[in-house]
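Once you scroll down, you'll see the structures, which are given as structure tokens.
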Structure P
Amino acid sequence: MGNVNAKDPVPDGKTKYYTTIQQPENEKGFVGYQTEWVEWQKEVPYETPKKP
């Protein structure tokens, strides 16, 4: 695969619904990812219905 190093940072993964960001490796060498979700539904506060 050419000159690919496993320690090289990975670019951010962006989709319509979320973005993944590579975290720095820990003491064991594990590299994790942070997922940031995009809010695509708006939340409306509940209102009690009118009494007839």
Structure Q
Amino acid sequence: MRIMANTRTVENKEERKAIKRTARKKAAPKAKRTTPRGANKKKIKKLTRTLGKR
């Protein structure tokens, strides 16, 4: 889990955004995915075409 900069005390929205942006730039890059995206989604069977041409 990445820890963002604590900006609760900052009242100005633009200043808060700037602090968060610099914190994101300083953070180490995320690692590549080990499994492809959507690998945990439920797989559905393809429907058979039994009554398609009747």
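P, Q: which one has Cα extents along the principal axes in Å, as calculated, at 68, 26, 14? Checking each candidate, the match is Q.
Out of P, Q, which structure matches -8500 when helix-only ellipticity at 222 nm (-39500 (n - 2.57) for each DSSP H run of 4 or more, over all residues; to 500) is calculated? Working through the options, I get structure Q.
Supply the structure label, taken from P, Q, corresponding to distance in nm of label points 7 Å out along Cα→Cβ at positions 19 and 35 with the calculated value 1.7. Value 1.7 for distance in nm of label points 7 Å out along Cα→Cβ at positions 19 and 35 corresponds to P out of P, Q.
Readers should treat all values here as calculations from the given coordinates under stated rules, not as data from a laboratory. All figures in this text were calculated on a predicted structure; none of them were measured in a lab. Cβ atoms are built from the backbone, for glycine too; each structure is taken alone.
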